[in-house]
Structure I
Amino acid sequence: MFFILLAVVTLLAHFHIERFQSTGVELLTTSWSTRASAKSQVDISKDFIRISSNDPKMVTSVFQYLQHVPHGQLVMFSAEIKSHNVTKGAHPWNTARVAITQKIDGTHDQYLPLAIESLVGTNEWKTYQEHFYIPPDAKTVRFSVEMHHATGSLEIKNWRLYPVIQLTPYSWSRDIILYTWSGFFMVLIGSCFYTQRKKLLLHFLLISFFAAIIIGVSLPGDIKTFIFENIDIQIDNANPLFSPISVLPWDLSKVGHFVFFLGFGLVLRLTASDANTWKVLTIIVMMACGTELVQIYIDGRTPRVSDVLIDTMGGALGIFIASIVFPFNPKY
C-alpha cells in the first residue's frame with residue numbers, strides 16, 4: 001500500500017508542480033550558417049530545418065553562434081525532432097543530433113557538449129526537452145543540427161532556447177520524494193535479511209546487486225551516455241573475438257537492466273527461501289517500477305515502461321534459475 005501511495009504521489013507531483021519559469025527572451029535567431037557537401041542537402045525555413053546526407057565521411061550541419069550568452073545561467077532547450085533511416089558512423093557519437101556546445105579554448109574547431117539529443121534509425125515526430133547550465137567562462141557557444149559522420153535525414157521544428165530558473169516548490173517536492181523513495185528501498189531490502197538463510201555471502205551479493213541498480217538509476221543522463229559510449233569504444237578496440245558484439249542490434253543500457261535484475265532476482269530468491277515465490281516477484285516488480293519512477297527526478301533520464309518490463313523479465317528469470325539450480329521447498 002505504501003508503494004502504491006508513493007507512486008501516485010510521485011506522478012501527481014510530476015504532472016502538477018511546475019519546474020521552470022522563463023526569465024529571458026529566445027536566444028536563437030533566424031541567422032543560420034551551413035556546412036554541406038555534394039552528397040548532402042540542407043533546407044531551412046523560418047521554423048523548420050531538414051538536413052540529409054549520403055556521405056558518412058562528412059559532417060553536414062546547420063548552426064549559429066549565440067550572440068547573447070547568459071553566462072552561469074540555467075537554459076532550457078525544447079524542439080520537435082524527427083529522423084529517417086539514420087545509420088550511425090564508426091563511433092557511437094556519429095549520429096544525427098541536435099547539439100549545444102562550448103568551444104574549447106586554444107583549439108581550432110573542438111567543442112565540448114553542453115546538451116545533445118542524438119537519434120539513430122527512424123523516429124517519428126517527438127518533443128524533446130533538456131535543461132543545462134552555460135558555464136560562467138563560456139566564450140563561444142554554438143547551436144547546431146548535424147548529421148555527424150552519419151547518413152540519413154534529420155528534421156527539427158518549433159525549437160526554443162531560453163534562460164529559466166528552477167522553482168522552489170519543485171525543488172522541495174523533488175527532495176522529499178527522492179528521500180522517501182530511498183527510505184522505501186532500504187526498508188524493502190532490509191526486510192529480506194530476516195529470513196531462514198542467513199549466509200553472509202548471500203547478503204553481500206544482495207547488497208551488491210541492490211547498490212549497482214541504485215547507482216545505475218542515480219546516474220545523470222550525460223554521465224550515463226559517457227560511460228556507455230566508452231564501453232562501446234572499448235568493445236570496438238578489444239580483441240577481434242569481441243568484434244561481433246559491437247555490431248549486434250542491442251542497447252547496452254537495456255542489457256545492463258536485464259543482467260543486474262537477473263542477478264538481483266536470483267540472489268533474492270536464494271536469500272528469501274522461506275518466502276512465497278509471488279512475494280519475491282512482487283519485490284522485483286516494486287524495484288523495477290520504483291527505480292523508473294525515481295528517474296523522473298534525475299536529470300537527463302526518462303522513465304520507460306519498456307525498462308520496467310525488461311527489469312521484471314530479468315528478475316523473473318533469476319528467480320526461475322535459482323529455483324532450478326538450487327532447489328528448495330518454498331511455500332507457493
Structure II
Amino acid sequence: MKVLVTGANGHIGANVCRALLAAGHTTRAMLRQGAEVRGLNGLAVEFAYGDIRDAAAVEAALGDCDIVINLATPYITNPENPQDVINPAMESARNVLQAAAKFGIQKVIHASSAAAIGPSKQTGLWRTEKDWFDEADMPYTTAKRDSEKIAWTLAEALDVPLVCLNPPLVIGPHDYRITPSTRWFFDMVEGTAVLPKGAVSIVHVADVAAAFVSAIQHGRPGERYIISGGSYPFNELADTIRTLTGKGPQVMAAPRPVVLGFIALQTGLERAVGRKPLASVGAAREWVHRYQLLDASKATAELAFAPRPLADTLTETIQWGLHLNAFTPATTERLRARFSNWAG
C-alpha cells in the first residue's frame with residue numbers, strides 16, 4: 001500500500017511513519033516547508049510539502065496514494081487565539097475527506113482523540129466509542145471533537161470509508177518538539193506538577209502507531225477505536241513515578257471548587273504581571289475531579305491492540321527526556337542514577 005501521512009513530522013506522525021515502513025508500506029509524509037523534521041531523519045519516506053489548509057496541496061500529496069492517515073491538528077493546549085487550533089483542525093478534516101472522495105481513496109484513518117470522548121464525572125464509569133464530550137472547555141478539545149464530527153459527516157455524504165482512532169495522553173520517543181503531553185509528564189518527573197483528584201489514561205506512542213497500521217487492514221469503516229494503554233488514578237500514577245524516579249508530582253485532593261478557584265486566581269495573577277499562565281482554567285475544568293476511564297476492548301479485539309505495561313511506557317519516555325537533555329541538572333543526575341542504560 002502507498003500511504004499518505006499528514007502531520008507526519010509530529011510526535012505520533014514520526015512513529016506512524018516508522019511503523020508503516022516496518023510493515024512494508026510505501027510512505028509519503030506531508031508537512032509544511034521548513035517544518036521540524038528531526039523525527040523523520042534517516043527514514044525512507046517521500047516528502048510532500050504543503051499546508052493542510054490548502055486543498056490543492058492536499059490533493060497533490062494524495063493523488064496516487066491508497067490510504068490516508070490524517071494526523072494534522074495543532075497540539076496547543078493554551079492558545080492565545082482559540083481559532084489558531086480549531087480552524088486548522090476543521091480544515092484538515094474537510095480537505096482530506098474531500099480529496100479522498102475525489103481520488104477514490106481506499107480508506108481514510110483519522111486521528112481523533114480521547115478528548116472527543118471525554119471523561120466521566122465519577123469513578124467507575126467507563127467511556128466507550130459511543131460517548132462524546134459535549135462539555136469541552138479547551139480549544140484543543142473542541143477542535144478534536146468537532147473535526148471528528150465533520151469527518152464523519154463528510155464521510156457519509158461523500159461515501160468515503162473512514163476509521164477514527166481516539167488515543168488519550170500519548171508519550172514516548174521521537175518527540176523532538178516536546179508536546180504538551182510529554183511536557184506534563186516531564187513536569188511530573190521533575191516534581192513540579194500538581195495533580196488533582198481524578199484519573200488519566202496513558203498510551204505509548206509506538207502502540208498508537210501500531211494501531212494506525214493495523215487499521216489499514218483491520219479497521220472497519222464507520223467505526224471509532226479507543227487506543228488506551230490503561231487508565232490510572234492520579235494518586236496511583238504519582239506513586240508509580242515516585243517509585244521509578246525517586247520523586248513525583250504532588251496530589252491535591254481538595255474539592256473541585258477549591259482547586260478551580262485556586263487555578264483561576266493563579267492564572268489572573270500571572271496575566272496581571274505579564275506572564276503567560278502556566279495552567280489553563282479550561283483544562284482544569286476538564287481534568288479536576290474527572291475520570292478518564294477508557295474501554296479499549298474494541299481495539300484489542302479488532303486491531304490486535306496490545307499496549308505495553310505502564311512502567312515500560314514511563315521508563316522509555318524518561319529515557320527520551322534524558323536523550324533530549326530536557327530535565328533540570330538535579331533531576332538529570334537523579335534519573336541517571338536510576339536509568340543507567342538511558343538513551344544518550
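Rg and Dmax of the Cα atoms in Å computed as 23.2, 72: which structure among I, II? Computing Rg and Dmax of the Cα atoms in Å on every structure in I, II gives 23.2, 72 only for I. Which of I, II yields 15.0 for Kirkwood radius over Cα pairs in Å, for residues 8-47 alone, as computed? Computing Kirkwood radius over Cα pairs in Å, for residues 8-47 alone on every structure in I, II gives 15.0 only for I. Here the criterion is FRET efficiency 1/(1 + (r/R0)^6) of positions 72 and 320 (r between Cβ atoms, R0 = 35 Å, to 0.05), and among I, II the highest value is seen for II.
Taking mean count of other Cβ atoms within 10 Å over residues 112-119 as the criterion, the top structure among I, II is II, with the largest value. Taking 0.50 as the value of FRET efficiency 1/(1 + (r/R0)^6) of positions 136 and 256 (r between Cβ atoms, R0 = 35 Å, to 0.05) derived from one of the structures shown (I, II), identify that structure. The correct label is I.
Taking 13.3, 40 as the value of Rg and Dmax of the Cα atoms in Å, for residues 88-159 alone derived from one of the structures shown (I, II), identify that structure. Intermediate results must be reported in sequence, preceding the final value.
Details: I: 13.3, 40; II: 13.8, 46.
Comparing all candidates, it corresponds to I.
Bear in mind that the values in this text are calculations on the coordinates, not laboratory data. Just so you know, these numbers come straight off a predicted model, no measurement behind them. Cβ atoms are built from the backbone, for glycine too; each structure is taken alone.
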